[in-house]
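Peer 1: Each structure below is given as structure tokens.
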Structure P
Amino acid sequence: MALKSGTAFLFPGQGSHHIGMGKELSEAYPEIKASFKKAKDTVGYDLFDICLNGPEDKLNDTLYTQLCIYTLSYSIYKIIEALDIKPQFVAGHSLGEYTALTAAGVFKFEEGLRIVLTRAELMSKEGKGRPGKMIAVLGSDLRTVEDVVKAISEYGIISIANYNCPGQIVISVEQRLSNMAVEELSKAGAKKVVMLPVSGAFHSLMMVEAEKQFGKFLDGFTFSNAEMPVIPNTLAQPVVDATTIRKAIATQMSSSVKWQQSIEQMIRLGVKTFVEIGPKQVLSNILRRIDRQVEVLTTETPDSLAKAITALKAL
């Protein structure tokens, strides 16, 4: 199957979930329910019911959020792949990187479920044992955020977790320093500072112990070389080698998500059409803030998926 030159598929992470996600798609495409049936057989509970009915606090629990998004995004990808359409590159934001790796054939769907489940369990446990917060900083330049982070780091752990796009940066910080961070970022001129509803300071040194355990867990899996180049969050460079990919995801929990850098790299390499594979349009909105000239397609509804397929076939 030839890769579609000039295209990239993007897979969302936490924050893209909502009650009812996948309902319309499942009514139009039986492949959605088939993937969730496989997921239920693997993890032992009905993720699709959680997607449709929640309750909200359960869907928001990282133990379920990650598995629900992973399964829905992958099932959408399989619909497109069945039409002999594969992109030039794949990338995923945080959790989404595991969907991207599954799409690229690095490991099987069921293996990905077990990997994502263990990742979620370890992150949740570490978040409870070492309380931390994630804070979105909107409308501030990178240098200003870096200066505030550097100043507060004198008192404990704080770092940039996500380089999302110009004017949108996420930091992770110890819980005891979170109010100080919000106050100082606001004083420094950020237009908006938002404490995110997550259960830990992910993508920071607060996750080092969880990351060590995760690395040992990954030793039980055999990774394949990617069938198409993957852009890992930690590298922002195309990779196909299985060993390099494994090292990249083994350090992802404690490292910054270089999302803006990843998108800019794909554009430099000739990507003109990006397709967000999954619920909502979080990555599409971020992408438009990075470069308004590229084409952005979404897949969250039967209509948007059909339009994306038509556009991809025409390329």
Structure Q
Amino acid sequence: MLKKINFTTVAFAFLAMLSFQACSMKVPLNSSDQEIEAYEKLDTQKKISVKYKSSLKDTHNVSTGVFTDSVIIEHNKKKLHANTFFKENFIKVLEAKNIPLEFNEKSKEILSLDKFEFFSSRSSGFSPIITFSQMKIKMSKDNKIFTSYIKRGKVPIWSGDEIIEPLYNEPFKLMILELVAKINKEYFNYKLSDKKVLDLLNTVKEKIAKNDSLVYLDVYELGFSNNKKALPYLIELSSHEDEYVRISSIATLGLLGGESQFDYLVSKYRLSHLWQDRGMALKAIGDIGNKQSSDFLLRERNIWSNIESKEAKWNLIILNLYL
């Protein structure tokens, strides 16, 4: 009887994967309505007004890679309008985080959306579906560029619906949060309070103990806190056995720790056994954003540009996003 059950399970899984590969699938992308921890306001609050523009076409398809045509991303049962959807959700998170950046059509300063995509990859029907989610915005103020990059993977067992949250909705919300965190650090320098950081630390520890698969979202929140009290724990988590706890902490060390984490991140990039650890370290080096990190990325791009491999392709996605 046990053998029959196992055979049936494998057969259903195999058929589900074949079905997903062969058919188109609609992926509903949801608005950023999750609970968000607000930054503490400073006594001297300065406001910045920007005019929103986009270099993306109105027909821009955010689904790229192997599932460009088979994954159709929608919102409210209509094909996603990337420019509008980004703006609406970006404003929501700015307000939730207490960031005084406002959109004003009369402003001379411009915020431009230059990239928004979910790049999909899959080696075979039995391997994980992977998305490399990317965003890039440009601020005319000081000619600053802000990027976000999230890597997620999932093997769908019973149906393609299993990929919707982990590969699309969760990364979308994280990308918006990361962009807001970077704009905050550059222009306002607000922080999560020490109490909120401590509460988040305790939440992460409790969820790890319960094997909560969504704990990685809280780890990202620590990395976006702009409060250095979270840094020692993030460094500790960067060697955790759970893949997504580990790579979410690595991914935010450059943003939170800055140049103090350069040598550590280079060692992670050079010595880690898994690509996802090396890739997130490369991304975090880019987040440091100084000459040392930029020179490092340029050298790596020159190397990987002359190599034909999956790792080279994946590294170049990150390197070209940051350079």
Structure R
Amino acid sequence: MTKVTLRVLAEETGLSKFAVSRALAGKSGVSEATRTRVLEAAERLGYRLPDAPRASVLGVIFDDRDHFNAELNMQIQSGLQSEAAQLGYGIRVHWMQHGEEFEHLLESCSGLLAVNIHGDADLERLRAWGRPVVRSGWIDPLEPVDTVSGTDHEAGAAAARALLELGHREIAYVHGSENLRGRWERLYGLREVVEATPGARYHHIKWSPPHGFAQCLDDLLGTGIRPTAFFCAHDGLALTVVTDLLRRGCQIPEHASVMGFGDFSAAQLIQPALTTIRTPGRKIGMAAVRLLDARIRIPDWVQGPVRLMIPNEFVRRSSTGPAPAF
């Protein structure tokens, strides 16, 4: 016999799964006529409400389609598991690659962390769930949801200040080809500080395939501009920049400084070791568990959504140095 799910009830009644879920849970947002129709269909088809979840299980959903965040996701998971164990929770993890269903996870959890989940249908399911949800990743302005994040804008500002203190006045921001919001926020932070510094300029290096960094730098050099420092939106981009500069005969940091973002494993494997700004993935995971725990144990803990921002950390290594004297 086919299992009767929210999808089956939605098809039977001609409603969305969101409306069916709210009707079954007795929540506002649906009319009494609609609620009656859903309940009658549920009884007729033999729909069985899921058992109440065990209070000791937290869920986490990762959107694993963005390979740039793979190492960060593992750090977040490590922090989640460590803090959950301290508080007596179990963890169930779901890696989502192609928009798979995750109702089976929701049925077994008391709270959930959603990492970089942005699809409208997925977010609607989470809103309709009715249990505590914390998100990590970018959200809409003033969106009423609890979040835990790093500090991208501050990171860009800190990078600019560090390079300016070393005497650099021509600073390139290597954005890459990905149109990710965090990369824009780091640019805005850098721009804010550089524009307030007399005699300093920033140069935005962004490309679309099949073009790449080498061609963009050639174009910039062709205008007579010679950056002495490169702040890269991701450590992976910093590796590209270091490789290209070395190919051109540049010595790092004697001729040009390079700074990354993330402090992922590759940052310590190259020579010279990469100065970077660490993303606090493990701390984000730990803070998310604490926030979920508060929401579960004390439902009226805070009226309204909470934003927790975990500061990024500056990591100075040997790929940055004083600006060269020409």
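None of the figures in this text is laboratory data; all of them are computed from the coordinates on show. As the structure is a prediction and not an experimental result, all values here were calculated from the model. Cβ atoms are built from the backbone, for glycine too; each structure is taken alone.
Peer 1: Of the structures labelled P, Q, R, one was used to calculate semi-axes √(5λ) of the Cα gyration tensor in Å, for residues 29-196 alone, giving 41, 19, 14. Name it.
Peer 2: Source structure: R.
Peer 1: A value of 34, 9, 6 was computed for semi-axes √(5λ) of the Cα gyration tensor in Å, for residues 245-292 alone; which of P, Q, R is the source structure?
Peer 2: This figure was derived from R.
Peer 1: Let me ask something additional. Going by relative contact order in percent (Cα under 8 Å, 6 or more apart), which of structures P, Q, R comes out largest?
Peer 2: When relative contact order in percent (Cα under 8 Å, 6 or more apart) is computed for each of P, Q, R, structure P gives the biggest number.
Peer 1: Determine which structure produced the value 19.5 for mean count of other Cβ atoms within 10 Å over residues 69-76, calculated from the coordinates; the candidates are P, Q, R.
Peer 2: Only one of P, Q, R returns 19.5 for mean count of other Cβ atoms within 10 Å over residues 69-76, namely R.
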